[in-house]
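Scrolling down, you'll hit the structures one after another.
Taken together, the values in this text are just the output of simple stated rules run on the coordinates, not laboratory data. Owing to the predicted nature of the structure, the values given are computational and were not obtained by experimental measurement. Cβ atoms are built from the backbone, for glycine too; each structure is taken alone.
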Structure 1
Amino acid sequence: MNDQTSEIRSQVSEAEWLQRVDLAACYRLVAMFGWDDLIFTHVSARLPGSEHHFLINPYGLMFSEITASSLVKVNLQGNKVVDSPYEINPAGFTIHSAVHAAREDANCVLHVHSINGVAVSAQQDGVLPLSQHSIFVLSSLAYHDYEGVALQEDEKPRLVGDLGEKRFLMLRNHGLLTVGRSVAEAFVAMYFFETTCMIQVRAMSGGQPLRRISQQIIDGAPTQWEQVTRGAGGGLAWPALLRKLDRADSSYRS
């Protein structure tokens, strides 16, 4: 255990440390799955037992470099509340702070500029019912029109108004966002979202007419989602993902 890890661990509760480990793992997995965009985009997590404090990435580190102890604790305004050698990008917290403030269940907000996600976000009809993955997304999907780089405070009410109570948000011409009650839930949701977009891009490139899934099947997807993901929290998938990550590089835990 290095000095920075020891110092942070001595300052935080066990619940916060576990949240830090999960969030650091999420960043590493985003990089492993190829959804990262250099140092841009963010994953934020609410601290257990707190309404106003969150963890977010240190600005300037690649997602593959982030560790539990390097995560920065901030308030809803994006200001650091605990000393850290790292800065954050306050502008990058605009989207996240809006969702966290509006949604009590938004303990994790995950936003990416994945290639397939951005490609579908630029298509007029958005997500199409083409795959089994897509029915879970379509059963809880919202859209938000592009207003430029998300820097303006006055965009917040429009963004949270568009999101409503949905789990998936497609930011038109921009990227993907998922909301979760846990880091695990937000990540598993993003896996389904990005995979849906990848399948759609490939299916549309095949040159054949596309077969669409019926609305009746989509309407039944929320109940199936809870069953498949063990309560939508990634009860089986998340531990398996952590094992996969540990085999590759367990330094995210430091």
Structure 2
Amino acid sequence: MADISFVKEGRVARVTLTRATAMNAITQEMDGLLLDAWNAINDDPDVWCAILCAEGERAFCIGADVSGGVQPRSPIAFAGGLTGIGGPLVRLQKPLIAAVQGFCVGGGFELAMCADIIVAADNAQFGLPETKVGIIGACGVVHRAVRQLPHHIAMGMILTGDRIKADAAAQFGLVNEVVPYVNLAAAAERWADKVIAASPLANQAAKAAALGRLGHPLDVALTTRFDEIERYAESDDKREGELAASERRKPVWTGR
């Protein structure tokens, strides 16, 4: 794939932005390739977890490529729940880990926030420069930021364009772990190993339930029946978990 690498290793799919010379800005071609990657991950029962990463120490992603002076004509197919500027939702069913380094701003910041787990290098900087440079529209990054950060921190970033560094992002609960840049890939792999040690179907059901009622009152969430959970109750993995517990051994998941 041009400017996007998609590789499966065991139970983990790795999606890599490879346009480091352009700070991994997302072109329309990359947009389509990302959408293809998310669909491939959703459709493959042997993929239990995905890692999103980027080449180059300087930047994870600076968002959509606007080098021509205009916004992309088509939506950006960034990640689990996002196809970018006013586009339809594409929900990634599998757990997604983002490994972030350097500049993670604008649509790139939104891309990272679509992940379920974020591991950041100590040189990472997160920001929303849109208002500072006079670019604002149906901008999903502001909606995600104000939900994933403390209100006044998010609004301060939105209204000034100021960036926060990795240690502050960890303090505000935006990232799960901060590591030296040289350890970033290994840290993402370590998180993926922990994810795939759990039942993949249980993880997918848990993700669907947690995110599916995120914007609803607690009483609504508690009384909602989720198809993914009900399907899991009839799965081989559910029976394997019970059998492994009775036999005092580690379960051997099949994702079936």
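Per-structure values
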read-out	value
Among 1, 2, which structure scores highest (criterion: volume of the Cα convex hull per residue in Å³)	2
At a computed 21 (relative contact order in percent (Cα under 8 Å, 6 or more apart)), which of 1, 2	1
Read-out distance in nm of label points 7 Å out along Cα→Cβ at positions 62 and 238, computed value 2.7, structure in 1, 2	1
Ranking 1, 2 by Kirkwood radius over Cα pairs in Å, for residues 30-157 alone, the structure that comes out highest	1
